[in-house]
Structure I
Amino acid sequence: MTGQDPQDPVVTDPDLYRVLFENERVRVLQYRDRPGDRTHPHRHPDSVMVTLSGFQRRVSSGDRHADIELPAAHARWIGAQEHSGENIGATETHAVFVELKEPSPAPAPGAAPLGPSAR
C-alpha cells in the first residue's frame, strides 16, 4: 500500500504523515500539522485514530464538510473514507492512525453499525 496508491496520505502529504510501523495486518501513521495546514484529498481504510493533542479540523469530502473538535488522549473509530482536512484551530494537531489492512467483515443481517465514523 505505501507509496503505490496515489491517494495514500503518505504520498499526498509526506510532510504531514509518516509511517511508524507496518506489517501484513496493520499500518501505523503519525500525523502532525500546524494551524492553517491543509491536506490533499486522500483515503484511509478502516482505522482507529488516537489524538495526542486536542485540535479543531474541517474535514471535507466532495461538496460536504464537517468541523470537528477533539480532545487529547481520545481514541475514535474511523470507517474507511476519502477526504481532505484543514487545521482550523489555534493548536497543532498530533494524532496516530492504526490502519487495518484486512477487509471489513460483512455485517450480520439487521445488525446496527459498530460506532460512528468521523467525517
Structure II
Amino acid sequence: MKKSIWNSKSYSWGTNCTAWSLVATKTLSVKQEQMPPMTSEKVHFHTLSQQFFYILDGSATIVLEHQSVELKANEGFLIPPGIKHQIKNHSTQELHFLVISEPSTFEDRTEESF
C-alpha cells in the first residue's frame, strides 16, 4: 500500500509540531514530522531503539550530551540507543524530516535533561 501524509495517522506534539506515522510495527517505525520555526523537542533517550533523522526540507540541530550536529536538507544522523538527544528548529522556516526507529520507540522513551 502506498503511504503518504495524506493517508497516514497523524498526531500533534510539542508546540504546533505534527507527526505522520508512515510505518508502525513493533520492530520498525517511520514517521514524517514537521516543526514550525523556533521549536524544539524535549530532551529524551530510548533504551532499546536507535533512530535515524533525515532532513527533507529546512535545517535542524540535533543536540546530544556533548555535541550538536547541524543538518540541512538531504542530510541525516544516526542516534544509538541510550543517547540523550533533542531536535531543534532554530530557523525561520518550517522543518520537515523523517525519523526512522528500530525497533519502534513505543513505550521506549524517557524524558531527561542534559
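In table form, for the structure just shown:
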{"quantity": "When Cα Rg over 2.2 N^0.38 Å is computed for each of I, II, the largest belongs to", "calculated": "I"}
{"quantity": "Structure responsible for 1.7, with distance in nm of label points 7 Å out along Cα→Cβ at positions 24 and 56 calculated and labels I, II on offer", "calculated": "II"}
{"quantity": "When distance in nm of label points 7 Å out along Cα→Cβ at positions 40 and 72 is computed for each of I, II, the largest belongs to", "calculated": "I"}
{"quantity": "Answer label among I, II for the case where distance in nm of label points 7 Å out along Cα→Cβ at positions 88 and 104, calculated from the coordinates, equals 3.2", "calculated": "II"}
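Taken together, the values in this text are just the output of simple stated rules run on the coordinates, not laboratory data. For clarity, every value in this text was computed on a predicted model and none was experimentally measured. Cβ atoms are built from the backbone, for glycine too; each structure is taken alone.
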